[in-house]
Structure I
Amino acid sequence: MSKEIHGLKRLSYLAEAAAAYAAWGLFAVLPVEAASGLGGWIARTVGPRLKPSAIARDNLRRVFPDLSAAEIERIVVAVWDNLGRNVAEYPHLKTIIAERTEIVGGEHIVALGTDGQPGIMIGAHFGGWELSGLLGEHLGIPVHAVYRAPNNPWIDRLIRKARGNAAERCIPKGAQGARTLISVMRRGGHLGMLVDQKMNDGIPVEFMGRTAMTAPAVATLALKFRCPVVPGRIERLPGARFRAVVLPPLPLPDSGDTQRDVLDLMERINRLIEGWVRENPSQWLWLHRRWPK
């Protein structure tokens with residue numbers, strides 16, 4: 001633990017961690033489908049009453065103005081169900097990726113390990129996104145996953161436990177993490193990044209018909225190292241099963257104007273994710289404020 005935690009904050013973190021470890025223990029002893037079902041039930045029962053649901057409803061009304069209030073509410077409930085299932089499946093991630101995930105296009109990930117250069121896998125908070133960090137590992141390609149580390153260090157340990165060996169390559173966001181990204185790329189390593197959330201100091205890029213502040217790191221690194229960017233999504237199927245769909249590497253722009261090329265590549269990425277979301281909106285995490293009010 002890099003910083004000592006004192007007083008009320010320490011007590012709050014300990015209480016939060018105790019609840020998380022108790023939930024982990026419960027979900028771990030249950031069969032995968034039972035754990036997933038329980039997590040989904042809890043989240044869809046409680047979640048629609050919570051404040052983030054108002055953000056989700058607002059997002060959905062703006063993106064899908066023709067949807068009725070009932071249709072929007074159905075999606076909000078499904079979003080919470082998916083989130084609850086993701087949380088409850090944490091203790092079972094290694095089993096799920098090995099035994100309950102169909103992989104389509106896995107050869108595009110495998111190819112990253114044979115081309116002699118660094119590479120980047122990208123995805124979104126879609127379906128079973130928590131499996132993303134394990135997908136490369138499962139296919140024999142170690143991937144350094146970029147993630148937002150929880151403020152609570154004990155919760156962070158729990159998340160890393162779920163990711164098994166892949167946790168050794170988890171890179172927290174931040175200044176130190178950015179330096180680590182560059183180091184990994186220079187060594188010919190591979191990164192995994194979810195690129196669909198708001199970044200206040202990012203660049204404005206259109207996403208689902210509206211300008212959204214978008215992190216440009218993927219494009220900046222890809223253009224700097226001229227390396228493959230391989231997109232993929234993990235679709236949730238019935239019965240705590242999944243389908244990972246991996247696409248060929250995206251073409252890299254090369255206009256000679258770096259700023260223009262970064263924007264061009266991020267526009268392509270946002271359009272790709274938009275297609276996934278429009279096809280199945282109930283599997284995307286609408287609960288954060290992706291666009292300005």
Structure II
Amino acid sequence: MNDRTLKLILGPTAVGKTDWCLSLAGSLGSPVISCDSRQIFREMRIGTAAPSPGQLSVVPHYFIGNHSVSEYYTAGKYELEALELLGNLFREHDTLVMTGGSGLYADALCFGLDDFPETDWDLRSSLMERLENEGVESLRMELHRLDPEAYGSMDIANTQRVVRALEVCLMTGRTYTSFKTAPHKERNFRIERYCLTRPRDILYDRINLRVDRMLEAGLVEEVRALAPYRNMPALRTVGYKEIFDYLDGTISLDRARELICRNTRHYAKRQLSYWNRAKEKERTQCPIQWIEL
């Protein structure tokens with residue numbers, strides 16, 4: 001199957017991946033396979049800017065709304081499910097198109113995940129309680145003490161990453177870093193990685209417009225319906241956290257909109273930084289090719 005090719009289209013939120021990939025997939029006769037860690041949840045369509053019914057009708061799509069937000073879903077599960085799907089699709093297609101903005105999910109598919117232990121949900125619950133009562137800085141400092149290398153190399157603004165790394169340290173008595181030694185997993189198909197970009201001012205204008213469209217489309221109602229699941233990891237996401245605060249009465253809707261725009265801009269910057277600092281020297285088999293729209 002090494003004559004098969006996966007074209008992986010990356011890019012920050014609101015850059016225009018959906019339409020660009022629809023055009024590409026149509027020209028190649030390929031479906032579109034999502035590697036977005038939030039669009040996979042069927043109850044989160046508006047706040048994740050999932051493809052519209054019209055867009056979904058252009059070509060077949062996979063991993064859009066096929067899991068429930070009530071489930072715990074991980075990049076490891078995605079790796080297994082996506083590889084199985086690709087194996088089936090490559091029987092009929094020489095080239096496939098995959099797209100998304102979730103760096104961890106994309107890396108899981110391309111390179112495999114390190115051999116980390118399964119989550120200890122009792123310990124996770126304890127850490128989440130500490131997070132709520134003590135704040136994230138307390139957890140960061142403990143991670144710094146137990147694994148300074150992980151602390152220095154990860155995005156410590158990402159609360160979930162901090163919690164997971166500390167969880168691994170406490171659960172195993174080993175550093176989180178010590179698990180990042182798994183050898184590269186070979187895939188039996190070629191991978192071509194592309195990252196779409198736009199000038200920053202244009203990207204930010206697109207983000208602001210997208211947020212307004214989400215609110216007009218019923219984002220508040222979508223979030224309200226998800227209140228029973230608000231502590232699930234999937235809902236600690238830009239666009240949902242801020243609306244929950246509005247529904248709690250702690251901020252106004254106008255302020256929620258401002259925060260969603262600001263936090264989405266920050267997220268887009270983190271996405272681009274993630275791919276910019278990718279260890280391309282270790283991954284020369286499929287370096288990222290940058291495309292400015």
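Taking distance in nm of label points 7 Å out along Cα→Cβ at positions 67 and 99 as the criterion, which structure among I, II has the greatest value?
Greatest value across I, II: structure I.
27 is what came out when relative contact order in percent (Cα under 8 Å, 6 or more apart) was calculated for one structure; which of I, II is it?
The read-out was computed on structure II.
Suppose mean projected area of the Cα convex hull in nm², for residues 107-194 alone works out to 6.8; of I, II, which structure was it derived from? Could the numbers behind the result be given before it?
Working: I: 5.8; II: 6.8.
Of the options listed, only II reproduces it.
State the single structure among I, II that was used to calculate Cα extents along the principal axes in Å, giving 52, 46, 42.
For Cα extents along the principal axes in Å, the value 52, 46, 42 is produced by structure I.
Out of I, II, which structure matches 22.1 when mean count of other Cβ atoms within 10 Å over residues 43-50 is calculated?
II
Values quoted throughout were computed directly from the atomic coordinates according to the rules given, and no laboratory measurement underlies them. Keep in mind that what you see is a predicted model, and the values were worked out from it rather than measured. Cβ atoms are built from the backbone, for glycine too; each structure is taken alone.
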